[in-house]
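Just below sit the structures, each encoded as structure tokens.
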Structure 1
Amino acid sequence: MAAYVAGRLIRAVPLLFGLSILIFALVHAAPGGPLTVYLSNPNVRPEDIARLERLLGLDRPLYEQYLGWLSAFARGDWGFSYVDGRPVLERVLERAGGTLELMGSAYALALASALVLGSLAALRPRSIADSLVSGASIVGISIPTFWLGLVLQLVFAVELRLLPTAGRMGVAGEGRLAHRVLPAATLSSFYAASWIRYIRASLAATLARDFVRAGRARGLSETRLLVRHSLPNALFPLVTVLSLDFALLFSGAVVTETVFAWPGMGTLLVDSVYRRDYSVLMAILMVGSVAVVVSNLAADVIYGWLDPRVRVARSEAA
């Protein structure tokens with residue numbers, strides 16, 4: 001198992017290196033530049049712009065800028081914000097907690113909803129419950145996240161006045177859970193709807209297998225058959241989907257955090273784009289890329305741990 005994990009880690013290095021080149025090139029190919037905000041200020045002289053370019057290393061060739069940035073980034077020196085001069089690592093870390101809190105809440109809510117509703121639909125195929133759950137999953141996949149967030153704000157915050165409209169916590173840290181309800185529900189909607197379809201199909205196929213019929217013949221209860229035998233086997237093919245989607249939650253968190261003014265990395269990313277804060281922007285994009293690669297690696301490792309046949313086959317292929 002250790003050799004298998006080591007092999008997957010070694011393969012991840014060139015992938016991250018390629019992603020770093022792509023991110024750096026795309027960010028620097030965007031119109032404008034990190035000093036655009038100063039160019040519109042009549043009090044800033046051309047010699048001031050030139051001095052800032054030398055100070056930030058923007059006058060060097062692009063490949064030298066990339067190598068310098070990559071070397072510093074690998075050492076944990078993520079540079080300084082072009083906007084306020086604060087260390088980039090400090091700005092990212094102070095927002096990471098909010099994003100992880102929102103992603104974790106949305107993930108748990110999506111998984112719990114998908115398990116309950118997907119199991120209900122699989123246990124009652126072609127019933128009214130199955131039709132309602134399937135229809136709700138199609139609607140959940142189709143609805144844009146930003147639109148759902150605005151509707152939930154209008155209904156539960158403005159009309160019913162049950163929940164706050166935005167922010168992460170109330171006065172003196174009170175009401176933190178209440179502030180989390182609407183953003184987590186919004187972010188989890190798409191993934192819950194998608195996972196319901198996977199769980200329903202996989203569980204329905206598992207319930208039709210011989211070992212389930214044998215369990216019924218021996219007098220096992222439906223609850224025990226579902227919880228102890230059917231669900232673990234049905235969820236095994238979903239390991240990759242569930243692992244990858246946790247990292248992909250960050251893309252949805254960008255929209256959700258913007259709608260609900262949630263102080264996380266998503267709002268920091270949007271703010272960095274508008275203000276052309278390239279150092280912060282590249283750091284957040286690299287963190288997101290690393291999260292996707294790590295989640296993919298985790299899915300492979302979990303798969304290999306659960307099924308040794310997968311590990312042996314992939315080791316022989318390598």
Structure 2
Amino acid sequence: MAEVVCLGEALIDFVADVSGVSLMDAPGFRKAPGGAPANVAVGVRKLGTSSAFLGKVGDDPFGRFLARTFAEQGVDTSSMLYDASAKTGLAFVSLMADGDRDFTFYRNPSADMLLRPDELPTGLLRGCKAFHFGSITLIQEPSRSATLEAQRIAREVGALISYDPNLRLSLWPSAEAARVGMIEGLPLADFVKVAEEELEFMFGDPSIPGGIARLKDMGVGLVAVTRGPKGSVISDGTVTVDHAGFQVDTVDTTGAGDGFGAAILDHLVRTGRKPPLAGFTDEELSGLARLANAVGALTTTVKGAIPGLPTREKVEGFLAAG
């Protein structure tokens with residue numbers, strides 16, 4: 001039985017062949033498997049913890065490619081579903097000169113949006129130690145109800161709940177709908193991984209301590225704020241650590257945050273942490289921030305999210321080398 005179950009979107013990232021250009025100016029693209037929850041499932045597995053991906057893809061070559069890719073990485077794909085009525089989602093991605101990513105999505109609708117509550121594998125959800133989901137499947141029905149029901153089933157058996165309020169503004173009807181929808185998942189979670197800009201978007205406050213305080217007020221046990229090349233801040237509300245991160249030769253930042261979150265999930269499961277998440281020492285959170293930042297940094301050194309996610313051996317070698 002998988003220790004970590006990740007529910008959400010699996011899609012194909014078409015990554016620009018060259019860096020430093022917008023999508024409009026990119027000369028060509030390379031196919032890469034992706035989707036934030038799928039990336040987390042692979043990231044956790046590469047670090048040595050068993051995982052399963054739960055979601056729907058199109059009954060098409062891209063959907064079959066995704067299932068094969070995840071299975072080759074050791075992820076349990078037995079609960080992946082294929083839908084003949086919709087295609088697998090596509091995303092075109094380019095890393096621009098300023099380091100930001102230029103995104104556009106093709107999903108109108110894509111198969112991941114059509115997952116229904118009655119299609120959930122209850123046995124898988126009742127057997128996991130941690131359940132991870134993101135905000136993208138909360139955008140519309142029926143995937144919204146399926147996501148909330150899966151979370152309810154996992155929490156019912158005491159699983160740790162992990163949430164990523166992933167900001168993809170173009171997928172929501174409006175900025176306000178995105179803000180409300182992203183915030184909806186926060187009180188459901190024990191652990192939240194959130195980018196600095198997502199925190200500010202949700203709460204209108206550029207202060208990381210202020211954002212963490214808001215999340216703690218909602219009942220979140222452990223908060224990890226990613227800051228790109230500036231590292232991360234991790235806090236349980238009592239102990240807070242700020243790690244500056246690592247300097248690497250960045251090729252593609254896609255999936256770096258997912259790798260970071262996967263490292264923390266892997267640690268929480270390995271150490272037997274259960275909700276509510278509390279009582280961390282400064283030493284533990286400092287070591288965790290160092291580990292997660294290393295995973296995130298290494299992910300950026302390869303094009304594509306899943307190809308870039310490192311194994312535990314690679315991370316340990318990187319950290320040992322200083």
Structure 3
Amino acid sequence: MRTITLEEHFATPGFFNIAGRELKHRAETVGGRYANLIERLCDVDAKRLAEMDAAGIDMQVLSLTSPGVEQLDAADAIALARDSNDYLAAAVKKHPTRFAGFAAIPTPVPDKAAAELEARVRAGFKGAVINGHNRGCYLDDKFYTPILECAQALDVPIHIHPTPPPKPVLDTYYGGFNPMLTEMLAGGAWGWHIETAVHVIRMISGGVFDRFPRLQIIIGHMGEGLPFLFQRFDIMPPAVTKLKRQYKDYLRENVHYTFSGFNFPPAFLDLFLELGGVDRIMFSADHPYQSMPQARAFLDQIPVPAADKERIAHGNAEKLFKL
């Protein structure tokens with residue numbers, strides 16, 4: 001069975017001098033699973049391919065690791081996006097059957113972000129990655145119209161990856177504990193996922209998908225908690241929302257979902273049941289933060305027919321990305 005994973009991360013060496021300083025500090029001080037993180041992120045060649053082969057992963061769709069470029073000044077965001085995309089383009093060119101890519105785009109300057117996205121898609125990239133809010137501003141803001149307009153016109157998705165919430169939210173919700181606990185609560189243990197869910201709900205509430213009905217986004221981690229609440233959104237009638245559809249319609253028609261290391265059967269079943277099938281579910285491992293072998297083992301044992309498993313493993317990605 002062919003496998004394509006699509007929340008898989010990379011970085012350039014220069015990333016750790018700009019956006020990735022905190023990640024570098026963590027790798028140097030915490031150790032553990034972070035010990036060789038920088039090396040594994042920057043490797044888009046033999047070592048990564050060997051890990052993929054050992055885990056039974058045929059292709060990775062790569063994206064610049066969090067925090068991406070979203071928290072940078074405009075000039076730094078433009079430069080880092082361009083440098084990262086060049087680095088990724090070289091890897092894809094060298095290994096075209098093993099790697100594909102999402103373009104990092106300088107969201108602080110939407111017109112330049114749209115131009116970067118168009119140029120990279122014309123050169124073979126499969127969409128854009130946006131690492132959450134841009135200094136507290138979300139994609140429902142009409143400031144980002146050039147980006148959304150471009151993605152719809154090019155018929156490519158935007159992958160929204162988690163990022164910590166804006167600092168006032170972080171301090172209010174997660175402050176008052178020891179620094180490591182605050183960081184973990186605001187990050188991968190909880191806050192990242194809630195933050196991404198809020199971002200998606202803001203996009204729906206702000207009418208993004210009414211303005212751009214063909215726009216598609218991708219979120220990870222079995223839906224960032226949203227599937228559990230699909231039915232709950234029904235309490236908001238169109239008279240209040242002023243939207244053309246129900247929230248769950250947008251969540252079923254404009255959003256795609258990946259595993260991202262959430263190798264949990266109950267979470268998968270909830271997503272599967274709320275979507276009414278596997279059409280919008282895609283495989284991912286969240287490399288190098290999570291285990292490719294564990295993700296592959298989970299894929300093998302999910303309780304769906306073989307044909308549906310094939311669609312999750314590779315068919316849906318091939319269709320969405322025209323692979």
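Any read-out appearing in this document is the output of simple, stated calculations on the displayed coordinates, not a laboratory observation. As the structure is a computational prediction, the values presented were derived from the model and not from experiment. Cβ atoms are built from the backbone, for glycine too; each structure is taken alone.
Here the criterion is FRET efficiency 1/(1 + (r/R0)^6) of positions 36 and 196 (r between Cβ atoms, R0 = 30 Å, to 0.05), and among 1, 2, 3 the highest value is seen for 2.
When helix-only ellipticity at 222 nm (-39500 (n - 2.57) for each DSSP H run of 4 or more, over all residues; to 500) is computed for each of 1, 2, 3, the one that comes out at -24500 is 1. Computing Cα extents along the principal axes in Å, for residues 188-275 alone across structures 1, 2, 3 gives 38, 23, 21 for structure 3.
Of structures 1, 2, 3, which gives 4.4 when distance in nm of label points 7 Å out along Cα→Cβ at positions 76 and 300 is computed from the coordinates?
It was calculated from structure 3.
Can you say which of 1, 2, 3 returns 26.6 when mean count of other Cβ atoms within 10 Å over residues 52-59 is computed? Going label by label, the one that fits is 2.
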